[in-house]
Structure I
Amino acid sequence: MRKKFIQLVAVVSTLFTFEQASASADVVVCAVPQVYSALESAKEESSNKFKTYYAPAEDITSRIANNSGKCSIVISSDEKLAILMLRAEKTSQDNIKPLVKAPLILWSKDETLFKNDIKAIKDKKLKSLALPKASLTPVGFAASQIVKKKNFPTDYIKYKIFRTEQEFQAFAMVNSGNVQTGFITKPLIMRDGKTTGSYWFVPHEYYEPIKYYIINTNSTSFRTRKVFKYLLTDNNVHQFFLKAGFEDLDK
């Protein structure tokens, strides 16, 4: 009886060790919510299995810095995150690659406000505006470049400009109807390959490109390298990103 008990303990211990090893070998892609649709489509099609974790860039930074969770690969538009990871020796320059870029738009849930032109802006039909903070997000910095232009009148709504810490907060304010318009990127308004509401597509020459980067934080792992290469180079994955509202880097 004692012998069988010892054998059972040994089997359980072996299984537990195997599960721990298997969990540690899991490839986890940590990404900002903007890439959810494209990344989930890529995950579903991939023969190289991986898990996903979605959070704002600062939460991903905290997760990595505090070792509170695993991030084998990171996808984000926050260049500061890549710089911090380089300084902390969590990755190398060779393992940071531009993936796609996100076009900036001025969006309204009102389907009649914009017709992809600036008539509503020139006619001063804007009643309120949500604007991510320039110091916190690439979208906020890009949007600040637009509102500073002389041909973008905002004085008449200066008391109706709401600054948010995150792009997603600006989207939520407009989506809820609390604010009429907001500067965000196109992926946030895509649903099944189609846009919602109405928007002005901001010309590329008006702002610095909002690039999304893919970062490999575990280049010694064969499984991580395979997933990294798949997400970076597979044409189907690229098409998933385009369908989700992103653009080619050279567009």
Structure II
Amino acid sequence: MKVFATDLDGTLVHNKKVAETDKEAITAFQKENLFGVCTGRPLSCLYDVEGIPFDFYIMCTGALLLDKDRHVIEEHLLDKELVRDIYNHYRDYSNIIVQTESESHFYFTDFIDFPTFTMIKDFEEIKDSKFYSISLVFDTNEEAATFVSDVHDRYPMVSGYQNKNVIDIVSKGISKGTGVKAIKKHFNADKMLGIGDSYNDLPLFKASDYSFTFHSSPDSLKEEVNDVVSSVSEAINKVL
């Protein structure tokens, strides 16, 4: 049995939609195999893929793993005081999103209007939550790149991954890669496949037995995968 994990934004989801050809390929693949998501998003932000019956969910950059019924397989939490400290330090440099166990996605500034996001002005409002990840949202990709090393130097107990203009921060050692390894073991799969489009997908590529990215991806990413394709459906058809 094969297991295929896909990134969402820029991979399966384009302009808030999933191509019909990709949906058809997923359905064909799932007849004898498993297909799921591997994303930095929280569970509350699957609005544009609702209706696709995923077999598993790797959420929050690997910090939360769920089965098809959204029951927890694994979870890796950030310490509350650590999240508070990161928020206090970077609040003047970036917009900040905190991903918790609830169906809401909390943020601390008014930079986005999104129905499943809840605005929090005081950290005390969510101090009793479980924290999976914290994301720093910058104005540009270049600005985010300059802060990745700062995050690691200042907070050696976390791992930070750049995803375009965002840095996703999770517990040390956790990544999309640890997520797919755990999923492969959980389902006792013969082969793990992965596809993504950005730098935070590198751990996914390295942990997969066979990996894909796109012709439009940076050349440095193309060097890290087994194959380059134009769509998720093309990748699926190559391994069916």
Structure III
Amino acid sequence: MNGDDLGKQVSRYACEVSSARTLVLWDIDHTLVSIDGVGKDIYAEAFRVVTGRSMQRVAAMAGRTDWAITVETLRMHDVEVSEELLESFGAALAEAFVVYEAAISERGRVLAGAREVLDVLAGRVDVIQSVLTGNMEPLAIGKLTAFELEHLVDFEVGAYGMDHEDRAVLVGLAQERAARKYGESFTRHNTVLVGDTPNDVLAGHLGGARVVAVATGSSDVQTLKAAGADLVLEDLTDTAAVVRAVLAATDR
């Protein structure tokens, strides 16, 4: 085989690897990490800063975006929501996160097996790994950084809780960002969302992704199966099994 033929073969192989890549989008809270209720403290601080009042209660948070949680929480306190107020609340959330950053490291933890799975997938040439989370971007980066997981995902192609109120819309945003950066097309056939709630399952299916659900949050295996997840796992502790499940969920 001459040099030209070898070069063509290598190029062809590289294209095949590239076209076969899977976009893996991770939920963060109760899928990868738990911060032991600090999230509510962060919301309470942001609410106080923005409204000058004490927060009496916070909207349901599991599987929802910061946008949706913020809007509902403000309305629960009879606060009229405007675009300007929403932006102010987002900025206050980012500032409150800094206040509670030490508490996250002290009270929070990486869920069993999460670090190992992220590490294996990050090392695969056929996987692009990012996040699809209800957290606004600074909080998402901050939470993973608190547990030294930030180097394992590509935040540039992720989708975040202040990008849109509807979590399902975030799937398309992540696919578009990955397509722009990597020059590839990402669809339902090669995109996998990993999360722990029925809202994650719904977002994946409506947004255009396969869903691997893990029963590491408040929803058990049967609930996640009933929600329609393509695959359901008890947890992330069996690294090889989780990697197989994530890759098997696609049509590669």
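Taken together, the values in this text are just the output of simple stated rules run on the coordinates, not laboratory data. As the structure is a prediction and not an experimental result, all values here were calculated from the model.
Kindly point out which one of I, II, III the value 51, 33, 25 was derived from, the read-out being Cα extents along the principal axes in Å, for residues 29-124 alone.
Working: I: 51, 33, 25; II: 49, 28, 20; III: 47, 25, 20.
Checking each candidate, the match is I.
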Exercise for the section: Could you tell me which structure in I, II, III was used to calculate relative contact order in percent (Cα under 8 Å, 6 or more apart) as 29? Expected result: I
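Which of I, II, III yields 14.5 for mean projected area of the Cα convex hull in nm², as computed?
Details: I: 17.3; II: 12.1; III: 14.5.
Here the read-out was taken from III.
One of I, II, III was used to calculate helix-only ellipticity at 222 nm (-39500 (n - 2.57) for each DSSP H run of 4 or more, over all residues; to 500), giving -11500; which? Walk me through the numbers before you get to the answer.
Working: I: -11500; II: -7500; III: -15500.
Checking each candidate, the match is I.
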